[in-house]
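Multiple structures follow.
Only the coordinates and a few stated rules stand behind these numbers; no lab work does. Note that the coordinates shown come from a computational prediction; the quantities given were computed from them, not determined experimentally. Cβ atoms are built from the backbone, for glycine too; each structure is taken alone.
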Structure P
Amino acid sequence: MEWVPSGTKIMDTMRRWELDAVGHEHLHLRDVPVPTPGAGEILVRVDAVALNYRDKMVVESGRGLPLRFPFTPGSDLAGVVVARGAGATRFAIGDRVLSTPTPDWIDGLRPGTARTPAYRTLGGFYPGVLAEYVAMPETWFVRVPASLEKWQASTLPVAGLTAWSALVENAGVRAGDTVLIHSTGGVALFGLQIARAHGAEVILCGRPENEARARKLGATHFVDTGRSDWMETVYRLTDDRGADIVLEVIGGAHLGRSVELAAVGGRVCQIGALDGFEFSAPAMPLMLKNVTIHGIGTGSRSALERLVRAVDRAGIEPIVDRRFPLCDLAEAFHHLDRGPVGKVVIDVAR
């Protein structure tokens with residue numbers, strides 16, 4: 001095994017969040033031994049972890065996943081390689097790395113079958129990353145963008161990759177497109193910047209207090225979804241043409257509104273399920289407009305590597321609403337519930 005250069009001290013114990021049963025009351029921050037990387041694994045010192053709403057749902061309900069208790073939640077880390085197990089050569093000691101949220105999905109189509117689609121994610125099927133160190137296979141990581149700080153980079157694995165997979169890998173966003181985004185959360189603000197980097201105009205929908213921030217990030221138009229006529233506003237802004245691509249992050253019956261607002265030949269990227277996992281949409285506009293619905297579940301390791309290159313070349317900057325120390329995970333989850341503008345990050349090394 002290869003460790004950090006002589007003189008760099010790694011403690012014998014570390015702090016790690018562990019869930020003993022489903023429910024926030026069963027989540028505890030414990031002192032545990034620092035893991036030793038096995039063959040093909042690397043030991044990563046975790047600097048920052050970005051939270052996703054999915055992490056909160058796993059803690060609260062388990063989401064029907066085969067959690068093995070004590071279970072560590074979280075999937076999105078940025079850190080530094082401090083040791084390598086036998087045969088690990090993908091990274092050098094000292095390299096800055098990001099976790100891949102769906103580590104078995106390297107490239108191409110997602111693994112799985114018609115009967116059993118794959119849902120093997122970090123912080124779900126696999127243990128998560130809310131700890132000071134993790135030892136995991138080296139194939140589960142990619143390099144960090146050179147242009148980002150560690151707390152910014154931690155937001156890429158789920159939120160950034162989901163927006164990238166939707167717009168670039170699936171919907172094929174291009175210059176001249178109109179992209180409609182129904183939120184000002186982490187995925188939405190990545191989507192805004194990615195769409196603008198490709199030359200598309202963006203209609204962002206949300207609460208009026210978020211309009212100035214959205215326009216500063218490049219939103220072409222902002223629509224107040226608290227108004228009863230917000231859909232009419234979208235039609236007017238597009239001269240009744242509709243949106244070429246819609247990022248649907250709410251789900252449930254809201255999918256139907258995205259179908260109605262999509263252009264002829266438009267693409268709807270179904271990402272979120274904040275309004276429920278049973279989706280519905282009117283059949284006639286779906287059929288008569290030849291609308292394509294893309295189901296989006298993060299993306300592959302190769303797609304994350306392409307996003308990393310795009311971040312450095314296009315100057316995409318993750319929007320972080322607030323940062324918390326590792327011990328304040330409960331308060332970070334509460335803040336996530338309040339609907340932040342951008343991402344919530346845990347500074348593990350703080």
Structure Q
Amino acid sequence: MPFLTDSTEVAVEGVGAARRIGWMRFVGNGLGALPIASIILERQADAAPWVLLLLNALAWPALAMLLTRRAREPAAAQFRCMIVDSLFGGAWIAFMALSTVPSALFAALLVADKIAAGGIRLATRATLALVVGFAATWLALGLPYQPITSQRTVVLSLPFLFVYGIGLSVLSWRLARRVKSQNRQLQRLSRMDPLVELANRGFLIQRAQQVLQTGQHHGGDACLLMLDVDDFKRINDSHGHRAGDEVLRRIAVVLRQLAQPGDMPARLGGDEFAVLLRQRIPAEAMDVAEQIRHYLQEPGAPETADIQFSVSIGIAAAAGTGSAEDWLAKADKALYHAKRHGKNTASYAE
């Protein structure tokens with residue numbers, strides 16, 4: 001959701017992802033150079049392949065990291081570098097003349113890490129780059145084909161397989177754990193009122209409906225308290241909206257203090273609050289309502305010390321209620337009854 005992030009957060013996350021992938025490039029290129037070096041030795045090639053191998057194994061990872069760190073969008077720059085990785089990988093597969101073990105290993109890991117980093121879209125582009133790099137190099141070298149892999153090259157391919165493969169798995173696991181954590185946070189935010197850090201109306205109704213369904217099957221008492229601030233507009237007009245917000249936060253603090261395990265205090269919107277009370281008969285709910293009124297009359301935080309305010313409270317039992325919305329309407333009716341009878345009081349809906 002765009003309104004939950006800003007450009008700075010996106011940039012920081014992009015730098016972090018780019019650095020993680022950048023260090024994996026150093027590991028992968030270094031270990032991938034081992035089977036290539038083995039094949040160069042077998043062919044007794046001149047100095048040119050050695051120079052290219054050193055550039056690809058050492059210079060290119062450093063250059064790619066520098067480019068991503070300086071880029072305005074590090075993650076996008078890193079993805080472009082990963083496509084170049086695949087281009088180089090395809091060229092080395094052609095140079096190895098399709099030696100079976102290292103060629104299959106290179107192709108598989110070059111596709112796997114793109115899927116882990118950017119999904120199918122990045123993997124598709126990178127695979128196309130791999131094919132282009134392979135085809136161009138293979139044609140330039142005269143279509144060499146030597147599929148048999150020596151035992152030494154097979155052995156030197158194993159570190160790349162195990163170390164890079166495990167490292168890729170660890171990165172994927174960390175990413176999955178991070179996504180899961182962010183999803184939990186987003187779910188929590190979707191259920192919470194940001195001003196007072198209580199449950200919002202939607203989550204309260206969801207939980208109230210569950211309580212009603214449980215009560216129908218297993219019995220049990222439950223009550224719903226609904227309250228709002230008496231003459232809240234006067235507080236905003238006299239002291240300002242910031243003071244009004246502090247009053248709402250003060251109410252939220254009291255509701256949290258008085259809530260027992262299984263209860264749920266919530267903000268319905270504006271200056272309206274509700275408290276879902278599990279396993280409480282109406283008399284006990286009335287006691288809670290009186291405690292709320294009493295606590296709010298005591299001196300609170302310095303921000304509200306000079307503000308005189310009170311609340312009216314409506315109470316409704318779950319018995320005979322069809323839905324959570326009906327239950328809330330029943331408590332709302334009791335609240336207005338309290339308002340009509342002088343405010344700063346609690347009323348029970350018969």
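Could you figure out which one of P, Q the value 25 for percent of Cα pairs over 34 Å apart was computed from?
The read-out was computed on structure P.
If you rank structures P, Q by distance in nm of label points 7 Å out along Cα→Cβ at positions 233 and 273, which sits at the top with the largest value?
Once distance in nm of label points 7 Å out along Cα→Cβ at positions 233 and 273 is worked out for each structure, P has the highest.
Supply the structure label, taken from P, Q, corresponding to relative contact order in percent (Cα under 8 Å, 6 or more apart) with the calculated value 14.
Considering all the candidates, the number was obtained from Q.
Please state which of the structures P, Q yields 76 when percent of Cα pairs over 16 Å apart, for residues 153-240 alone is computed from it.
It traces back to Q.
From P, Q, which structure was helix-only ellipticity at 222 nm (-39500 (n - 2.57) for each DSSP H run of 4 or more, over all residues; to 500) = -22500 calculated on?
Of the options listed, only Q reproduces it.
Taking distance in nm of label points 7 Å out along Cα→Cβ at positions 65 and 313 as the criterion, which structure among P, Q has the greatest value?
Across P, Q, distance in nm of label points 7 Å out along Cα→Cβ at positions 65 and 313 peaks for Q.
State the single structure among P, Q that was used to calculate percent of Cα pairs over 25 Å apart, for residues 177-328 alone, giving 33.
Considering all the candidates, the number was obtained from Q.
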